[in-house]
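Asker: What follows is a set of structures for review.
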Structure 1
Amino acid sequence: MDEAQRTPPVRDWLPRAGALLLGTLAVATAFIAAYVGALHQPRPHDVPVGVVLGDQRAEAVMAAVRQRTDKIEPIEYDDPGAADDGLTAREVYGVLTSGPDNGLRLATASASAPAATDLVTQVLGQAAQQANLPIQVTDEVPVERTDPRGLVPFYLAVGYVLGGYLASTALGLQTGAAPVSLPRAGLRVAALAVYSIVLGIVGATVVGPALDVWHHDIPAVAAVGALAVFAAAMVATAVQAWLGLLGTGLVILLLVVLGNPGSGGIYAPEFLPAWLRGMHRWNLPGLTTDLVKSAVYFDRRSTGWALTGLTLWALLGVLGLVTATIFRAHRRAARARPGTPVADA
């Protein structure tokens, strides 16, 4: 058989190759549009700052700020204790109260997002100066000196999510997008679970002992990482089991193209365009970034939704993989029965 006979004719591979190139072109275009559109000119809007009801001095300054700009949004609390809890639960970036010498006190938490707390300090500092009030600024939850811009939680989250969907894709290429049976599906889930634990520990070790970024809560970071990797892996596995190669493109679109700029990791959510502002509350990179920050810096009460969200994604991924396996096994069995017309999956 000569070379011409061994090589498939152009008409056999050109449509598929063209479709793949068109798909990658669409993903790359979306990547450029999402990243540049979201991050090229951050404009803060409604950055939450706590104020205690009845604190007339602080309320007057906040009202004056609100009249001049929409960069700051006052969040009212019934008492100082509730306001402090709001700060450590990451509900607000700062709390403004009356301070000593007939002045003001601004408590911030730069670990939430240094750019956001810098903005709060600048805007409220100028307002206090215009009102001829001294202001005392404290950082109650400071970001680590080894991470002055507060980006390590985001980049760690990106690594965890990336590792999860790459592991899923690698297994899919090796063993097929959808497992052939429920026992095989269980084996895939188990393999990804073990992989997730290992990568969670590795990531925590890299940012802790290896690079010396954080000196505490390494087991908590490893646990967050394991959950994040497993959630990303199971979501990718489920989508790929249902959609095959198209599912890989969809996973990249959701987890990377939209997920990273919408995570609130590079800029706080209040700095993003309106269409991305709430995305961190449900996408995997955003949930992981929030949970890493909570584990390292904040009150454990702040882990609530991020922990719940990642757990739900992991469970939905497992459910999606199981249902895809059952569905495809049923179709294979139906095709195997003589005289049963079934369209190709």
Structure 2
Amino acid sequence: MRFERVSVAYGGSTVLDGLDLVVEPGEVMALLGPSGSGKTTALRAVAGFVTPSAGRVLIGGRDVTGLPPHRRGIGMVVQSYALFPHLRVDQNVAFGLRARRTSRAETAARVAEALEMTGMRGYARRYPRELSGGQQQRVALARALAIRPGVLLLDEPLSALDAALRSGMLAELARLHRELPDLSMLYVTHDQIEALTLADRIAVLDRARLQDCGTPDALYRTPRTAFTATFVGNANLLPVTAAADGTYRLGPAVLRLDPAPAAGIAPGAEATVCVRPHALRLAEDGPNQLRGTVTAVQWRGHTHRLLVEAYGTALHADVGDLREPPRPGAEVTLAFDPQDAVLLPAGITGEGADHG
């Protein structure tokens, strides 16, 4: 599946701007971004529900830009499930097959296969009103898989589920990915955990444009932009000034990075150092010390999150479950290892971003 410079505009307003992106066969690609970033528009362009104002959409090497949805060989699952309330589970799953005039025998076999794959075979004779939210989502997934699509589109499929059901469905989708190695999935979400858990690669969108694309590990450990750093995982963004000796200064703090950035930054130039909250620790010695005042303490079960004001910058530090955590107003020293930070171009700085 390929986007070639795909743009979409409504009433003169561009909602997707020149998207270039390739989803390989068998790959799970997550489109991650805030509301209004263009991710759902990109998915709808693949589905055929919106027509690009420029560019092309290709599936399996075939230009489908002008084709109607039913001729694109895609399956789709949306957050509202979109099941027919007057049809039983097996009838809902068979709907797409019957629309394609599949024979009765093959329809029955594919419905049974799809229900078995999603763990819903025992519910074939029930109606949607007799199912839980998670079960309804499995039926919607079975319906999409029954037509044996080459591409599966998932638009915020878990947003209506509670945390426990969401975790279970993520595991189910990961299992299906293993069992259907040739099926490409395009997964739209604003939830970073879903993207990090399921995707082979993540495309990060903001303000209608693709900002970054890479594996979850690469985007998390070595983000290339401040926006990626804050949206893929939590991040502390430290506004620093380059020094002549290759270090970086934040107030009186002297910060060293390892490895040192390949591209030299002129002394006096501004930049941003990204440090993940889990990389900060309470310490009185060691490198990269940041002295600050605790403004709040949040207990998160296995960790305490400390909110610390240091040299005008708000930091988040996730430290182990402390027997006696510091109180608001206490002075503390946070530190991080040189290899646990990444230098970014000057950009978003100030408050550490928190997305969960």
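Asker: Rank structures 1, 2 by mean count of other Cβ atoms within 10 Å over residues 112-119 and report only the one at the top, that is, the highest.
Answerer: 1
Asker: For volume of the Cα convex hull per residue in Å³, for residues 176-311 alone, which of 1, 2 scores largest?
Answerer: Comparing 1, 2 by volume of the Cα convex hull per residue in Å³, for residues 176-311 alone, the maximum is at 2.
Asker: Tell me which structure, out of 1, 2, gives 23, 37, 31, 8 once P(r) over Cα pairs in 10 Å bins from 0, in percent, for residues 208-255 alone is calculated.
Answerer: 2
Asker: Assign the value 14.7, calculated as Kirkwood radius over Cα pairs in Å, for residues 120-215 alone, to the correct structure from 1, 2.
Answerer: 2
Asker: Also: Out of 1, 2, which structure matches -20000 when helix-only ellipticity at 222 nm (-39500 (n - 2.57) for each DSSP H run of 4 or more, over all residues; to 500) is calculated? Spell out each step's value before the answer.
Answerer: On the way: 1: -20000; 2: -7000.
Label of the source structure: 1.
Asker: Comparing 1, 2, where is distance in nm of label points 7 Å out along Cα→Cβ at positions 32 and 80 highest?
Answerer: On the way: 1: 5.5; 2: 2.8.
Biggest value here belongs to 1.
Asker: Same structure again: Out of 1, 2, which structure matches 23.4 when mean projected area of the Cα convex hull in nm² is calculated?
Answerer: The read-out was computed on structure 1.
Bear in mind that the values in this text are calculations on the coordinates, not laboratory data. Computed from a prediction, not measured in an experiment: that's the story for all the values here. Cβ atoms are built from the backbone, for glycine too; each structure is taken alone.
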